[in-house]
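Undergrad: What follows is a group of structures, each given as structure tokens.
Read-outs: derived from the displayed coordinates by stated rules, not from any lab. This structure is a prediction, so every number in the text was calculated from the model and none was measured. Cβ atoms are built from the backbone, for glycine too; each structure is taken alone.
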Structure 1
């Protein structure tokens, strides 16, 4: 794989870990101050999801049980995740089709 592809996957991992951590920080802030939350604004979390952190936020919903009743997260994030996976798979199929020759072998 190329250096750019490694950098892309490293950035995706970093972004998803960051969004999961911010989901946790937001959850803790809401637990400490339920009537006056000082957590991470929802628009920041949704922006990170659009930029590629949708998996981290979905895992935050599943494992932290946070934002489960907010439609902007429970509807938007799964759709966004599927769209991002389709985009990445489509890109990788094009990338690897350039690498593999017509007889199915990778050139040395």
Structure 2
């Protein structure tokens, strides 16, 4: 059963890649398609951020990661470099866990 899933997934991936070569260029250069292709990475990263921050196994959790996300958001809103945002997120999450305020 697992091999059937792998083979079907491989065929689907190849078909999708092949469709990229077959689609006429006029469909890909429309203003709507350009806007969509610019927004796809943003929406995928936002979804990944939410899932990684607010979930553990199959449940919704609020823990120190939320504090870290808040610290990074404030740092980036103040136009701090990305490294500063990452360090402030890690430090604030570690501090909250160390003090025992959140798991």
Structure 3
């Protein structure tokens, strides 16, 4: 994955990346930083937006990142891990943390 180009969805309003957050066991606890959602193809990221946020598509952009920069991005933003979107329509997402990379190479 380090040589692959990955695609991310980012808010045009505040620059935040689209993440998946686990349900909090304690609603009073601070929110988890979340799992950064990654897509293998630009078209998959657009399909995800079209399917799950069609009325909000103009508020988001799709960015590419070389896989070699993923670790740096993860450290800068403090994400819990990644969520590699396998099927943007369902969605089917495979989650991984840095200490359990599951072959994601970060």
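Undergrad: Comparing FRET efficiency 1/(1 + (r/R0)^6) of positions 27 and 75 (r between Cβ atoms, R0 = 25 Å, to 0.05) across 1, 2, 3, which is largest?
TA: That would be structure 1.
Undergrad: Taking relative contact order in percent (Cα under 8 Å, 6 or more apart) as the criterion, which structure among 1, 2, 3 has the greatest value?
TA: 3
Undergrad: Further, regarding this structure: One of 1, 2, 3 was used to calculate Rg and Dmax of the Cα atoms in Å, giving 13.5, 40; which?
TA: 3
Undergrad: A value of -26000 was computed for helix-only ellipticity at 222 nm (-39500 (n - 2.57) for each DSSP H run of 4 or more, over all residues; to 500); which of 1, 2, 3 is the source structure?
TA: Of the structures listed, the value fits 2.
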